[in-house]
Structure I
Amino acid sequence: MSPDSTSLNTPEALAPADADAMVAETAARARAAAPALARAKPADKTQALRAAADAVRAQTAGILAANAKDMAEAEAKGLSGSMLDRLKLDGTRLESLAQGLESVANLADPVGRIQADWTRPNGLVIQRIAVPLGVIGVVYESRPNVTADAGGLALKAGNCVILRGGSESANSSAAIVDALRTGIAAAGLPADAIQRAPTQDRQYVGAMLRAHGLIDVMVPRGGKSLVGRVLEEARMPVIGHLEGLCHVYVDGAADIDKARAIAVNAKMRRTGVCGAAETLLVDRAIADTALPPLLDDLIAAGCAIRGCPGVQAADTRVTAASEEDWTTEYLDAILSVRVVDGMTGALDHIARYGSGHTDAIVTEDRNTAARFTAEVDSAIVIVNASTQYADGGEFGFGAEIGISTDKFHARGPVGADQLTSYKYVIAGYGQTRP
C-alpha cells in the first residue's frame with residue numbers, strides 16, 4: 001500500500017517490530033530514489049520545485065478542505081488560539097507556501113559547490129565539495145507549512161525526506177505531500193523523494209529514531225518534549241531546534257520610538273512562531289520614561305504582561321512574574337518584562353534563561369551593540385530590528401526546515417545549504433607517499 005493512502009487515524013497500537021518494518025519499507029523507497037536525486041541536474045530540481053508549486057496551486061481546494069477538517073478537530077480539542085493560528089491555512093498562506101517553493105527553486109544549487117580548494121607542496125589538488133546528506137527524517141508538530149518547506153529544501157539539496165507531522169495537521173500535511181509528489185513526478189524525478197509517515201502511531205516516531213543506517217539525519221521541529229525525545233533516542237545525527245526563548249533588550253541608549261515598534265512586532269506579529277519575543281528587558285537607567293509607553297503599546301495590542309516588581313510599579317495592569325516565567329516559551333500573547341541593570345544585567349539574564357535561539361538589542365550606541373553581538377551566544381543576534389526576522393525566508397534562504405540551536409553542523413535557519421555535507425576530492429598525477 002502506498003504511504004499516501006494509509007489511514008491517518010491508525011490507533012496507537014503498533015508493536016515496535018511492526019513500526020520498525022514500516023519505517024524500513026518507507027526508507028527503502030527513499031534510498032532507492034536517492035541516487036537519481038543526487039545526480040539530478042540543477043535545472044531538473046528547479047523544474048521539479050516549480051512544478052510542485054504549480055501542483056499546490058492546482059490542488060488548493062483539496063488542501064483547504066483538508067485543513068478545514070484539521071481545524072474543526074483542533075477546535076473541538078480546545079487548542080489555544082496561537083496553536084490554531086499555526087495550523088490554519090487560507091488562500092493567502094497557501095499562495096505564500098507555493099511562492100516559498102519557487103523561492104527555493106530559484107536558489108543556487110548547493111550540491112557540487114566547491115567550498116574550498118588548495119594545492120599541496122607535493123602537487124596534490126584538494127577540493128572540499130558539497131554533497132547531499134542522504135535520507136532525512138523530519139518530525140514536527142502542527143504547522144502544515146513545514147511540510148512544504150522541509151520537502152522543498154530537502155529536494156533542492158539532493159536529499160530524500162520522510163515527513164512525520166503532528167496529528168493535528170495530518171490531513172493538511174497529507175494533501176500538501178500529495179501535491180509535492182505530483183509536481184516532482186511530473187518533472188521526471190522520483191516521487192518517493194518526498195514521503196510522509198503512513199501512520200500517526202507514536203511507535204512510528206520511535207522506529208524512525210532507531211533506523212540508523214536507513215535514515216541518515218533526524219530533524220525535530222516542535223516543543224521541548226518532542227525535541228528532547230529525539231535528542232535522547234535518536235541513533236543518528238540530529239539537527240536540533242530547541243525552544244525559542246527570545247529576548248529584546250532596550251538599552252539606555254535606545255531610540256524609544258524604535259523600541260516601541262520593535263517590542264510590539266517582536267511579540268505580537270505572530271505569537272505562535274519560534275522567533276516571537278518571550279521576554280522584554282529594559283535598562284534601569286531609562287525605565288521610568290521607557291516602561292510606560294512600552295507597556296501601553298503592548299497591552300493595547302492585546303498582550304498580557306508578567307513583570308518584576310519594577311515593572312509592576314510602572315503599571316497596575318501588570319501581574320507578578322514568577323521564576324518560571326523567565327523560562328517559559330509562551331507562544332501566546334503573553335510577555336515577561338524585567339528591569340535590568342544595564343548591559344551587564346541583560347547579558348546575565350540572557351545567559352541564564354535564554355535558549356540560544358534569537359536575541360535582540362535596541363540601542364543607538366555602536367559600542368554597546370558590538371558588545372551585545374559579541375557576548376550573546378545565540379544562533380541569531382539582532383541589532384535594532386524585530387526578533388521575528390528569525391526566519392529562513394527573511395535570510396534569503398527561500399524557506400527553512402527549522403532554526404537550529406545546535407553548535408554542530410548547522411546553526412540558525414536551516415536552509416538548503418545547511419542540508420548538505422561534504423567530501424574531499426584529491427587530484428594527483430601519479431604521486432606516491434614516501
Structure II
Amino acid sequence: MNDILPDVSGTWRYLETVVRDIVQSYGYAEIRLPLLEQTELFRRSIGEVTDIVEKEMYTFDDRNGESLTLRPEATASVVRAGITNGLLHNQRQKLWTTGPMFRYEKPQKGRYRQFYQFDVEALGYDGPDVDAELIIMCARMWRALGISRLTLEINSLGTPESRVSYRGALVEYFSSVKSKLDDDSIRRLEQNPLRILDSKNPDMQAIVAAAPLMLDFLDEESSEHFQSLKGLLDAAGVAYTVNPRLVRGLDYYSRTVFEWVTDALGSQGAVCSGGRYDGLVEKLGGKPTPAVGWAMGIERFVALYEACGGEAPADDADVYIVAVGDNTLEQAFVIAEQLRDEVAGIKVELNLGGGSFKSQLKRADKSNAAFALILGEQEIAERRVGLKPLRSTEDQSSVAFDELPATLAGLLRKA
C-alpha cells in the first residue's frame with residue numbers, strides 16, 4: 001500500500017479535478033460509497049471463478065461472524081446502492097464515484113494493493129449511444145490533458161444466451177489441447193472457459209490466439225448493437241481497433257467491452273477499461289436494468305500523464321507575508337485573512353515560527369510565491385506594507401493597507 005506524498009498529490013488533485021469536471025459536464029452525478037461490503041456481493045457480481053474472488057480480495061469475518069470484504073472494484077457497490085436506495089425504480093441514473101479499492105496482488109510499478117479508481121456508470125440505458133458517450137468522454141479527457149499514447153480496443157461479448165453456443169465451442173477447442181493447458185485453465189475449462197481467454201500466462205498465448213472468436217457467435221441484436229457503436233465512434237472521429245480476444249476479467253460483462261491501452265507503462269497497458277453489464281442489476285436482486293460503465297486506475301493515469309510530459313499547474317502561494325518586529329504578527333494575521341476574504345482564489349502563506357528578516361525572506365523565496373509582503377514596526381505605524389516581487393527584477397513598492405487587496409488582485413490578474 002502506498003503513501004501519496006505532497007510532491008505528487010498536486011498532480012493527483014489536478015487530474016481528478018479535470019476528470020470530474022468533464023464527467024459532470026456530461027450529466028453524471030457523484031455517489032459516495034462505503035469501503036466495506038458483504039462478501040457475497042462480489043462473489044455474485046464479479047464471479048466465483050475469477051482471480052479477484054479466488055485470490056485477491058481482502059475478506060474477513062466481523063464480530064458477528066458476517067463475512068465482509070474491502071471493495072475490490074466499484075461497479076457492484078454502485079449497483080447495490082442503486083437497488084437498496086430505490087434509485088433504479090422506473091429511473092435512469094448517470095453516476096460517478098472515486099476512492100480506494102483493495103486487491104491482494106503482486107505489487108509492481110503503478111499497481112498497489114490499495115489503489116485508487118475513478119468510476120463512471122450509466123444505469124437504465126440500453127442503446128449503443130450511451131456506450132459511445134462513455135468512450136467519447138474518455139477521448140475528451142485525453143485531449144484535455146494532452147495524453148496521446150493511448151489506443152482504444154473494443155469488442156462485443158454478446159448476450160448470455162449467445163455465449164452458450166460460444167462456450168460450447170470453447171470447451172470443445174480447449175479440451176482438444178487440454179494437455180497443453182496450465183492448471184488455472186484446466187480448472188476453468190469446466191467452470192467458465194471464457195476466463196481462459198483472459199490468461200496472462202505467456203505460455204498460453206498461442207493456444208488462446210487459436211481459439212474460436214466470440215464475434216462469430218454473436219446474436220443478431222448484439223451484432224447490430226456493436227455495428228451501431230462502431231458507427232457512432234466513426235462519426236465522432238474516435239479511432240479504435242476491434243480486439244476479438246478482449247473479454248475483461250469480470251463475469252458480469254455482456255455486449256460492449258473496451259479498454260484504453262498504452263505502450264508507455266511497460267506491461268501495465270490498460271489505463272481505462274469498461275463495458276456493458278446488462279444482467280448485473282437483476283443478478284443482485286433488482287429488476288432487469290441495462291447498464292454500462294468504465295473504471296480508471298488513478299496511479300496508472302498519473303504515471304501516463306507524466307510519461308506524456310504532463311505537469312500539473314503550479315500550486316504555489318501567491319503571497320508570502322514576512323512579519324518582523326514587536327507586535328507585527330497580529331497585524332500580519334489580519335492582513336492575511338483580509339486578502340483571503342477580498343481577493344478571489346488568492347493563496348496566502350504567512351511566516352510562522354518567527355525568524356530574522358533575512359531568514360523569512362529566504363522562506364518566502366523558497367515558497368515560490370510571486371510576492372512577499374513585508375511588515376515591520378515602521379510599516380504598521382504608517383499603515384502600509386512593503387510589496388516585493390520575488391519572480392521579477394521590479395523594485396519593491398509601498399502599498400497602503402486599505403489599497404492592498406485591489407493592488408494584489410490587479411497584479412495577479414496580469415500574471
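Where a number appears in this text, it was derived from the coordinates with a stated rule and is not lab data. No experiment lies behind these values; they were computed from the predicted model shown. Cβ atoms are built from the backbone, for glycine too; each structure is taken alone.
Annotations
- Which entry (I, II) yields the derived value 21 for percent of Cα pairs over 42 Å apart: I
- Here distance in nm of label points 7 Å out along Cα→Cβ at positions 276 and 364 was derived from just one of the structures I, II, and that gives 3.2; the source is I.
- Entry that produces -13500 once helix-only ellipticity at 222 nm (-39500 (n - 2.57) for each DSSP H run of 4 or more, over all residues; to 500) is calculated, selected from I, II: I
- With mean count of other Cβ atoms within 10 Å over residues 76-83 derived as 13.1, matching label from I, II: I
- With FRET efficiency 1/(1 + (r/R0)^6) of positions 188 and 300 (r between Cβ atoms, R0 = 25 Å, to 0.05) derived as 0.40, matching label from I, II: II
- Comparing distance in nm of label points 7 Å out along Cα→Cβ at positions 60 and 172 across structures I, II, the highest figure is found for II.
- Look at relative contact order in percent (Cα under 8 Å, 6 or more apart) for each of I, II: the largest one is in I.
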